[in-house]
Structure I
Amino acid sequence: MSELPDKERLVNRLRRIEGQVRGLQRMVEDGRDCADVVIQLAAVRAALDRAGNHLVTSSLRACLQGTALPRETEAQLERGFAVLASLR
């Protein structure tokens, strides 16, 4: 894989997710309520989804940087990026 755009930002995000997972492990070890654990699992899953969406969007932008695209294509790409961003 080539150099990632916003690599530092993505690494920081993944470190936060790692901390969330460690917290989940402690919750299970401590016998916390199932509902609380499931809520935190959902939060970790959402955080991973946001990280993946960010990676795809920023990588696509980096690939297209400096490329002359028809206006209509640029508009379609921006709409696609907006959809990805709304999933965060």
Structure II
Amino acid sequence: MRTYPNLRARYSKGTLKLRKPLRLPDGTEVHVTVTPVEPSPRRRKTTKRPYTYPTRTVPWGTLKAITGIVSLGGDALADSEALYDGD
């Protein structure tokens, strides 16, 4: 007779559900000992990325083409009032 030591199961809605099926004939009586498994603590990543965002090189022509898209300066208060007041 084959034995199955250290089986893992999950208890859900009043039933133990085995993670792997057993090769036993239907109606076989078994002896069960239940020992709850302590959840393992989650590991934290130990590797620190050198940058928050990935960086890559960009050709000079691409940078020149996007220069001036965003204007610098201005009045943030006046701009937000115009945006939210609507009149």
Structure III
Amino acid sequence: MKNKFIEEVIKEAEDTQKIHPAFHSYHEGCAVIMEEMDELWDLVKLNPYKAELTQKQYKRMMRSEAKQIAAMCLRFAEELCEENENE
């Protein structure tokens, strides 16, 4: 596992926290993750040659979506699933 990707995921999660408030519910968090998954799935189904993308561009786009998914999963776990001492 490459540490660079994990560092990018953490930065992505931190950057999105500055723009978007914490998830309000499990449903909202899951919906955001599913939206990011749908974007990756659309790319996976895409024929990069018809879209006139190079393999490098195509992989970069998929990596970006994977990073966004991982960042939203990280936020979901941290914002909604952390255990408090009072629980």
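Computed from the coordinates by the stated procedures, all read-outs in this text should not be read as laboratory data. Keep in mind that this is a model prediction, so the values were computed, not measured. Cβ atoms are built from the backbone, for glycine too; each structure is taken alone.
Where does the value -5500 come from, among I, II, III, when helix-only ellipticity at 222 nm (-39500 (n - 2.57) for each DSSP H run of 4 or more, over all residues; to 500) is the thing being computed? Only one of I, II, III returns -5500 for helix-only ellipticity at 222 nm (-39500 (n - 2.57) for each DSSP H run of 4 or more, over all residues; to 500), namely II.
Upon calculation of semi-axes √(5λ) of the Cα gyration tensor in Å from the atomic coordinates, which of the structures I, II, III produces 66, 23, 14?
II
The greatest value of mean count of other Cβ atoms within 10 Å over residues 55-62 among structures I, II, III is that of I.
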